[in-house]
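The next part holds the structures, each set out as C-alpha cells.
None of the figures in this text is laboratory data; all of them are computed from the coordinates on show. Note that the coordinates shown come from a computational prediction; the quantities given were computed from them, not determined experimentally.
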Structure I
Amino acid sequence: MAGTGEPAEPRRALAPLWFAGGLVSVGIGGLGVVVPGLPTTVFFIVAAACFSRSNKRFEQWVLNLPRIGRTVSDYREGLGMPRRSKVVAVAMIVVVSCLSALLTVSNPAVGAAILALGAVGALYVSFRVPTRERVLAERERP
C-alpha cells in the first residue's frame, strides 16, 4: 500500500538482484563458449531462472537463443541432456580433471582432490542427470 510505510512486494524488491544475477550468468556462460572446461549450459539455465524472477523479456531471449535455448527449455521440462551431450560432458570432465591433476604434480594432495571432484562430477552427470531420449521414451509408454 502506497504511503503506509509497508515494504514493497518482496519479489519486486529483489528483481534488480535477480536481473543482475541473470546478467552475470549470461556473461559467464558466454565465456564458457570459448573457454575450454568452463561450462556453458548451466549458466544459461541459471540466467533463465534469474530472468524469470525479474525480466520476462530477457528470459524469453535466453529461451530463444540458437542451440542453447532448447537445452534450457528441455531442462525446465525435466528432459535432462541428450545422450551425446552427456558423453561429451563426461569426457570433458575426465580430460580436464586429469590435465589439472597432472599440472599439480608438485602437490599430490591437490591433484588427488581434483581427481576426486572430477569423478564425483562425472558420476553425477552419468547417473543423476536424466537422458533426454530415455525420458521421452518413458513418456510415450502407456
Structure II
Amino acid sequence: MTNSNHRRDPERGSVAIWAITTAMTMVLLVGLAVDLSGRVLAKQRAQTIAAEAARAGGQQLQPATAIRGRGAVVDPGPAVAAARTYLAGAPGITGDVSVHSGTRVATNTETTYQTKFLSIIGITALTVTGHAEVDVNRAVEGVAQ
C-alpha cells in the first residue's frame, strides 16, 4: 500500500506561480496607468504655460502703430522679454520664444515627468513639450483688419 502523502504531484505549486505572475502584471498595468496619466497632466501643464507665455508676449505692441489705429504690431524685444519672464516663473519648465511677421508670438516649452512605477523597469523620466502661438490683429467692430 502506498501512502498518498508521499506521492509527488507534478502540478503542485502551479497556482502560486500563476498568482505571482498575475499580481506582477496587475502592478505593471496600474503603474502604467498612473505614469501615463501623470504624463498627460505634465503635457497639459506644458501646453498651458506655453499658451500663457505667448499671450503675455502678444500683449506687447508697438505703441505708435497701436495708438494711431494703424494696426496691431508686436514689439519684438518687449514681447520676447514678457514671454520669457512668464516662463521663468514656471518651476520645472524651460522654453523659447520667437516673434514672426510682426504679428505672431510663438512659444515652445519642455518639462520632465518623473515616473513613479515605470522606474521599476528602467524608465525614470518622460519628457513632454508644449507649443502655442498667438496671432495679434486689430479688430474694428468685431472684424479683424
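Could you tell me which structure in I, II was used to calculate relative contact order in percent (Cα under 8 Å, 6 or more apart) as 18? Don't jump to the answer; show the numbers that get you there.
Numbers: I: 18; II: 26.
Label of the originating structure: I.
Of the structures I, II, report the one carrying the highest value of percent of Cα pairs over 26 Å apart.
Working: I: 42; II: 52.
Comparing I, II by percent of Cα pairs over 26 Å apart, the maximum is at II.
Quick check on the output: -15000 is helix-only ellipticity at 222 nm (-39500 (n - 2.57) for each DSSP H run of 4 or more, over all residues; to 500), derived from one of I, II. Which one produced it? Intermediate values should be presented prior to the final figure.
Working: I: -24000; II: -15000.
Value -15000 for helix-only ellipticity at 222 nm (-39500 (n - 2.57) for each DSSP H run of 4 or more, over all residues; to 500) corresponds to II out of I, II.
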